[in-house]
Structure I
Amino acid sequence: MLTFESDYTEGALEQILERLVSTNRQQVSGYGADPFTTSAAEKIKEACGVSEAQVSFLAGGTQTNQLVIDTFLQPWEGVVAATTGHVSIHEAGAIEYTGHKVLNIPQKDGKVCAQDIERFVSDFFADDTHEHMVHPGMVYITHPTEYGTLYTRGELRSIYEVCRRYDLPLFLDGARLGYGLAAADLQDPSTPEEQRYPDLTFITRHTDVFYIGGTKVGALIGEAIVFTHSNRPSHFLTQVKQHGALLAKGRLVGISFDTLFTDDLYRKAGRHALEMAQQLRDLLHRKSIPFFLETPTNQQFVILENGAMKELSQKVGFGFWEKYDDTHTVVRFATSWATTPQMLLELEACL
């Protein structure tokens with residue numbers, strides 16, 4: 001069945017599969033101590049433009065979020081996140097499972113703002129009883145957000161300034177970062193600096209840790225964590241293993257990212273998805289389907305009448321997002337590195 005349900009319904013970019021096959025018989029050390037992983041880390045550091053950055057690789061987004069948050073926080077600390085944040089809703093309590101509370105703050109279109117972070121933290125420390133409460137120990141944001149929206153450079157800079165003022169590490173979840181970076185590439189160059197979307201070097205300079213998503217941007221599995229200031233937690237590999245997250249065949253992720261960061265493949269995959277997203281937006285407008293949120297990335301949110309939604313679901317896969325009212329529902333259509341113009345033509349015929 002034709003599907004726009006998510007950006008990880010296909011397997012992987014053919015270049016990655018070919019590289020896995022061509023290196024299949026090579027004997028290398030396990031647990032990420034192989035030359036492919038070393039090469040991938042060096043290529044990512046070069047792309048980030050920060051020589052002191054440290055790079056580690058994990059298999060999936062939930063374990064990455066859990067491990068980064070758990071290893072950065074003290075036992076009495078929690079992580080500040082949007083009420084719609086992935087760690088707040090769609091991770092089955094993975095953060096709380098490690099003993100750390102998710103401290104929710106308001107959001108708009110998936111984004112938090114510097115003023116709300118400052119208000120939350122300052123109010124916490126102004127409370128004379130705060131020693132009886134979970135302390136804010138980190139700020140978590142996603143880029144792109146769960147609603148496909150993006151932080152501007154000005155917004156990210158302001159958030160980072162607040163985090164530095166309160167000595168709170170800023171953690172950026174980049175599960176779909178490739179699509180955010182592509183939006184920065186495709187943005188009108190006349191856009192004022194503070195309103196531009198951040199590129200990889202800007203993100204590296206304005207976060208303490210972030211990850212580059214592979215699973216949703218063309219890899220079979222894999223996320224690349226970047227610790228931006230030589231601040232990787234002590235004995236991180238040991239803690240990864242304690243969490244049951246250490247891949248014996250680390251080459252699988254290493255080869256994937258070494259390939260993604262060769263010949264601009266990661267950037268090309270993201271740009272292709274956004275070109276397809278523009279065609280998707282155009283056809284949704286032609287069909288007069290109302291948007292709930294029209295975004296600059298690969299996720300588009302529209303409002304469907306419930307009966308029409310049920311009928312369409314027999315022919316096309318899409319993501320349920322939220323109830324709009326008693327007779328309408330917000331659904332998500334997502335393009336990806338694998339979307340083709342032919343798929344969009346088929347979708348248009350179904351709408």
Structure II
Amino acid sequence: MNQDTNKPQSTGGAGEICHLESDYNNGAHEAVLRHLIETNAERTQSYGDDRFSDQARQLIREACQAPEAQIWFLAGGTQTNATIIDCALQPYEGVLCADTAHINVHESGAVEFTGHKVIALPSHDGKLDADELRAWLDAYFADETAEHMVRPGMVYITFPTELGTLYSADELRTLHDICSAYGLLLYVDGARLAYGLAASSDVTLPLLSRLTDIFYIGGTKCGALCGEAVVFPKGNAPSHMLSRIKRHGALLAKSRVVGVQFQALFQPLGGVTHGEPAPTLYQTIGRQAVDLALRLRRLFVDRLGYTPYIDSPTNQQFYIIPNADLAALRRHIGFEVWCPVDATRTACRFVTSWATTEQDIAALEQLYT
């Protein structure tokens with residue numbers, strides 16, 4: 001992806017530009033901010049040993065149906081990936097991922113900085129192919145010189161992927177089985193997990209808890225000011241995690257700041273309805289963003305006639321835009337240039353989020369009627 005430096009500039013009042021550049025270009029959901037304010041005056045212990053973090057952990061365990069889960073709160077996605085991968089792997093091990101994976105293309109070598117090689121395999125719509133992964137592992141372990149190579153210790157995937165695509169439950173089961181057979185950890189980057197879960201028909205937090213060794217629940221891109229919740233679903237965190245995290249400079253003294261936010265995100269919004277617990281704020285904002293993204297797709301495909309660059313069911317939408325249309329679109333929509341398609345067309349990314357409103361999309365629909 002190439003960062004677009006020609007950001008749209010509003011020439012008048014608020015609302016002229018519908019900002020769809022990313023899902024982290026706003027502050028935080030008002031319920032999260034309200035909970036931060038309501039709890040601000042209470043003095044608590046530091047480094048995650050506070051009642052808000054404890055309650056958030058319990059809410060996450062219940063949502064994951066993983067009572068033994070160990071949960072740690074970190075500040076951001078790159079920090080989380082570099083810290084957790086380093087903590088989970090032996091010094092001589094590397095991590096396998098798709099060549100489009102975030103750790104491979106967008107984290108400035110953060111994982112390699114900890115001493116672990118990122119081993120990239122071909123991606124297919126942003127995903128790893130299980131047969132190719134198995135073939136690579138077979139070749140590695142059959143090689144008589146394997147001891148002279150970086151040993152694979154983990155498979156890293158994102159849900160959803162960098163291209164907004166999703167692994168199915170069956171695909172996750174296959175990856176889990178491969179990792180189990182070869183003694184590898186399966187780690188899921190969930191920076192946009194709220195949107196992936198909302199768009200998936202068969203992947204849930206309990207399923208992730210059963211099929212993975214580690215995953216994290218993204219807050220920064222899903223309604224929080226900052227923060228990610230790292231889940232070791234089977235109580236399988238490495239020993240002395242607090243010390244390990246602090247050694248990476250990743251231990252928040254005011255960890256409650258993240259704990260309070262996840263408490264707000266995972267608190268059910270009401271009681272039991274039709275025998276089912278009420279959805280959490282995390283689920284609600286994920287669903288809203290995906291619904292609005294699908295409305296955006298109908299606008300771009302059905303009315304404007306643009307071709308999808310990739311078939312994404314999540315909040316990240318990619319379209320092939322004629323270069324001649326880019327300037328006109330920028331007058332009303334903030335978006336990100338992804339990559340050139342050919343001499344006359346460009347793939348662009350449009351991202352809805354927890355902060356995107358029905359009014360935002362309705363205004364675009366009216367504009368392009």
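FYI, it's all coordinate maths here, none of it is from the lab. The structure displayed is predicted, hence computed values, not measured ones. Cβ atoms are built from the backbone, for glycine too; each structure is taken alone.
From I, II, which structure was FRET efficiency 1/(1 + (r/R0)^6) of positions 24 and 328 (r between Cβ atoms, R0 = 35 Å, to 0.05) = 0.10 calculated on?
That value comes from structure I.
Who wins on FRET efficiency 1/(1 + (r/R0)^6) of positions 96 and 240 (r between Cβ atoms, R0 = 30 Å, to 0.05) among I, II, i.e. which is largest?
Looking at the calculated values, the largest one is I.
Quick check for you: by distance in nm of label points 7 Å out along Cα→Cβ at positions 192 and 304, which of I, II is greatest?
Once distance in nm of label points 7 Å out along Cα→Cβ at positions 192 and 304 is tallied for I, II, the winner is I.
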